[in-house]
1. Looking just at distance in nm of label points 7 Å out along Cα→Cβ at positions 28 and 52, which of the labels 1, 2 belongs to the structure with the highest value?
2. Work out FRET efficiency 1/(1 + (r/R0)^6) of positions 20 and 100 (r between Cβ atoms, R0 = 35 Å, to 0.05) for each of structures 1, 2, then name the structure with the largest result.
3. Distance in nm of label points 7 Å out along Cα→Cβ at positions 60 and 84 computed as 3.3: which structure among 1, 2?
4. So percent of Cα pairs over 26 Å apart, computed for just one structure, reads 33; which one of 1, 2 is that?
5. Starting from the value -10000: which structure in 1, 2 was helix-only ellipticity at 222 nm (-39500 (n - 2.57) for each DSSP H run of 4 or more, over all residues; to 500) calculated from?
6. Looking at distance in nm of label points 7 Å out along Cα→Cβ at positions 36 and 124, point out which structure of 1, 2 has the largest value.
7. I have 41 for relative contact order in percent (Cα under 8 Å, 6 or more apart), calculated from one of the structures 1, 2. Which structure is it?
8. In terms of distance in nm of label points 7 Å out along Cα→Cβ at positions 44 and 92, which of structures 1, 2 is highest?
Structure 1
């Protein structure tokens, strides 16, 4: 199991941020979590090690990547340039062509990031994470 919360609970002073969180995510699985801002920031803090649970258990058995609202893409680059840059940065052995196909980026691979829609940019961001071969959320 790549990531697991078991009977997890987080309090900040007298406020319960979340309780009774049970979740198991195998390596290689992609999930989406929809929460309010406080829960989201707290969960990211737990995943990055910046904060601890109040009760329960949290296990992380592999590297993890995040897809956040701020994407970290270089807007002046074309999609294929961004993916090549990411591959070189992480010395990845992933094949860019197969990731482009998997993320359905063929029609936009020669367009600049700033010309893409929000959802297209998210697919490019996911492709960058796939190149890193991390477990990603």
Structure 2
């Protein structure tokens, strides 16, 4: 079944949102405040979006937190200044995957606006966020 109106174009059983926020994984240096914005993703009327955060510390001694800031927008161009913070702990050089949920009611677009590596000694690799919603 296809439901179509000016706000959404939805095929039953298909995700409203299913995309990475960066076209390729990012690498951050030690202590970096990474401000390269990700792709603006349309939420297509989803009430909430699950976000799969991923990153890997560069060393077995990597520690601290990685903070992701996801911002909303009404037009896909002008995003919130700071956004909603999601903070996750590093686990040495083991890959970390964490799932968060963002309320997107009346927020037609979301975007990563900043990522902060809280480890002042070691960098990060394989950094990305995948957004998904099946409503």
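1. Details: 1: 3.5; 2: 2.0.
Top value of distance in nm of label points 7 Å out along Cα→Cβ at positions 28 and 52 goes to structure 1.
2. 2
3. Working: 1: 3.3; 2: 3.8.
Derived from 1, not from the others.
4. Details: 1: 33; 2: 25.
So the calculation was done on 1.
5. Working: 1: -10000; 2: 0.
Only structure 1 yields this read-out.
6. Numbers: 1: 3.4; 2: 1.4.
Going through 1, 2 one by one, distance in nm of label points 7 Å out along Cα→Cβ at positions 36 and 124 is largest in 1.
7. 2
8. Values: 1: 2.1; 2: 4.0.
Comparing 1, 2, the top value of distance in nm of label points 7 Å out along Cα→Cβ at positions 44 and 92 belongs to 2.
Read-outs throughout are calculated quantities, based only on the coordinates presented, and are distinct from any laboratory measurement. Small disclaimer: the values here were computed from a predicted structure and weren't measured. Cβ atoms are built from the backbone, for glycine too; each structure is taken alone.
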